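Below you'll find the structures, each written out as structure tokens.
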Structure 1
Amino acid sequence: MRINHFVPDPRFERFPCYPESFGHYANELEHYENRPNGLTTYNWHIVRAGKGYVRIGEKTVELKSGTGFLYGPGVPQHYYADSMEPWDIRWVHFTARGLGALLHGRGEREPWLFSWEGVSRLDQLWSELLDFRMPPMQEGAARLSALTYEMIALIVQHAETMEGIPKPGMRERLTEAAEWIRSHCREPLTLEQMSSQASCSPSHFSRQFHSLIGKTPIEYLTECRILQSKNLLVSTSMTIKNIAELVGFANSTYFIQRFRKSEGMTPEQFRILRGAGHN
């Protein structure tokens, strides 16, 4: 099965991103692409089932369900389906005139390989894209651009670069550990206690947690405490000292130090700025 949709250029030329074409391939044993000079657009694929391969120089990387890849304009492209278990892929070629900061170099020099496992919203948006039909007067152009932007933002926010991705079972344990930390953040937690929730050593837990969550366990714990303190600062008249103790900080001095680093102001300044009637 090969589904291809081609989109006319938009009349409005200032959309931050816009699809040039998109489609869905499944059970295509002979799907093979080799473009030494790449394309003038970005080329983005997600794998939904089966498997295939991406060539990067002399290296061949196998991609399975829950993974994907992104090529930037002009980047050589070489990828193909497995001959025994061909992949089910959804793809879009898009322009991105205003997404430099969002994409942050992904796919510019070589394909960005990522995992989108657990980002169920992405597949829903892709289904909407595949069902989209442009009206003759292009009344849907803004929606098409917004849909593409949301998909790109979602993958940048939640996808993980394939190198160092925690394995599926580990991802689940890390997610559960993060939720446990959030719900127990007022307690005097140690790294050993946090790592025990994922049944691994503190050092391995720290590396994998940072890879998945984007911050260390201690940074995440501090963030949870700061968030709780902000709610107490604007909704109660408790002293700074009492709030610090209640949310889990060893003393008010350390609390003020961490709060200032996080928010750029002291807890008292935050209370004055964001207290009752100031939202």
Structure 2
Amino acid sequence: MSRKNFYRDSYLKTGWLPMQPLARTLAIGDVCQVHQGRFQPLLNIVEAQLVERVAVSRALEFDPVEWRLSRDVQQTFCETLWAEDEEGEHRAYTKQVLEFAHSGSFVFSAGAVQAQLLTNWHAIRDDVTLKLTQLHYSFREVYVITGVVQASDWSLAVASQSGARLDMSAAMAGGDCHALLSHGSARVQQSQGIADYEQSRGQVAYFFKARKLILSDATHDHYLTRLLDNPARLPASELAHWLNAPLLNLVKANELNLNTSIDFFAWADLSLDDVERLSG
């Protein structure tokens, strides 16, 4: 569960959810499900020829300062030394120590961040719904990626225990812990109690936005009414359990078909509830 705070804070502060692992490739139009606490891409709506095309925005540059994320991490030591290299040039070499207060404390930084967004979701939505739920597949729980962020020169460290420590160095001058963390020359000299440490090493990190398949409001109300008016007169304790279960369990075989699927389902933005499904 070590990354829970990172997932939650990333979503709340940036509006984007990290991929797991961060360097796993993700594309607009990918169709995903959550398996074992991770988003797993299964297919792409264009590559699978479910739609003719998706319209994608130009690359949008984000301020990397806004992607400097941390929780309960303190820089307790920082020192820059200068040395002369073989060519007589003076080079900076900076050491820093980061201490983590709790299990799940983390620090993330990126040097450059850009995003692309799907811009014709409304135009393809019904086609995607029909083909994912009826014509080509029978998905009842699924996500479609509608935005992708790529972050370069990134680094993530997550603590597994209180009092964790990360001793690092980088070939640069300055005391900014995030700049030192994400610098291409950054190296770990020593660590204690660190559950995860990832660096870009030439790979980009992926974050995403998605739409999830849900029951339409009309469908939800229909099956909720059916449940509450159940002639079996369910006891209150059993009814409470049913209210916490998917209403799709009440759907009869002949009620969902090619003619009803468009109105049966709707799509909602990824929410904090989805973030909470992810494992650390």
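Nothing in this text is a laboratory measurement; each read-out follows from the coordinates by a stated rule. Owing to the predicted nature of the structure, the values given are computational and were not obtained by experimental measurement. Cβ atoms are built from the backbone, for glycine too; each structure is taken alone.
One of 1, 2 was used to compute FRET efficiency 1/(1 + (r/R0)^6) of positions 154 and 250 (r between Cβ atoms, R0 = 41 Å, to 0.05), and the result was 0.60. Which label is that?
Values: 1: 0.60; 2: 0.35.
Going through each structure in turn, the value belongs to 1.
On distance in nm of label points 7 Å out along Cα→Cβ at positions 82 and 226, which of the structures labelled 1, 2 is highest?
On the way: 1: 4.3; 2: 7.7.
When distance in nm of label points 7 Å out along Cα→Cβ at positions 82 and 226 is computed for each of 1, 2, structure 2 gives the biggest number.
A value of 1.9 was computed for distance in nm of label points 7 Å out along Cα→Cβ at positions 58 and 162; which of 1, 2 is the source structure? Walk me through the numbers on the way to the answer.
On the way: 1: 1.9; 2: 5.2.
Computed on structure 1.
By the measure relative contact order in percent (Cα under 8 Å, 6 or more apart), tell me the structure among 1, 2 with the highest figure. Don't jump to the answer; show the numbers that get you there.
On the way: 1: 14; 2: 24.
With respect to relative contact order in percent (Cα under 8 Å, 6 or more apart), the highest-scoring structure among 1, 2 is 2.
Can you tell which of 1, 2 yields 47, 21, 10 when semi-axes √(5λ) of the Cα gyration tensor in Å, for residues 74-177 alone is derived from it?
Numbers: 1: 26, 18, 17; 2: 47, 21, 10.
The structure behind it is 2.
Between structures 1, 2, where is FRET efficiency 1/(1 + (r/R0)^6) of positions 146 and 258 (r between Cβ atoms, R0 = 25 Å, to 0.05) highest?
On the way: 1: 0.10; 2: 0.50.
Largest value of FRET efficiency 1/(1 + (r/R0)^6) of positions 146 and 258 (r between Cβ atoms, R0 = 25 Å, to 0.05): 2.
For structures 1, 2, calculate volume of the Cα convex hull per residue in Å³ and state which one comes out highest. Before the final figure, lay out each step's value.
On the way: 1: 167; 2: 150.
Once volume of the Cα convex hull per residue in Å³ is tallied for 1, 2, the winner is 1.
Assuming -5000 is helix-only ellipticity at 222 nm (-39500 (n - 2.57) for each DSSP H run of 4 or more, over all residues; to 500) as calculated from a single structure, say which of 1, 2 it is.
Traced to structure 2.
Say we calculate mean count of other Cβ atoms within 10 Å over residues 42-49 for every structure; which of 1, 2 gives the highest result?
On the way: 1: 22.4; 2: 15.2.
Going through 1, 2 one by one, mean count of other Cβ atoms within 10 Å over residues 42-49 is largest in 1.
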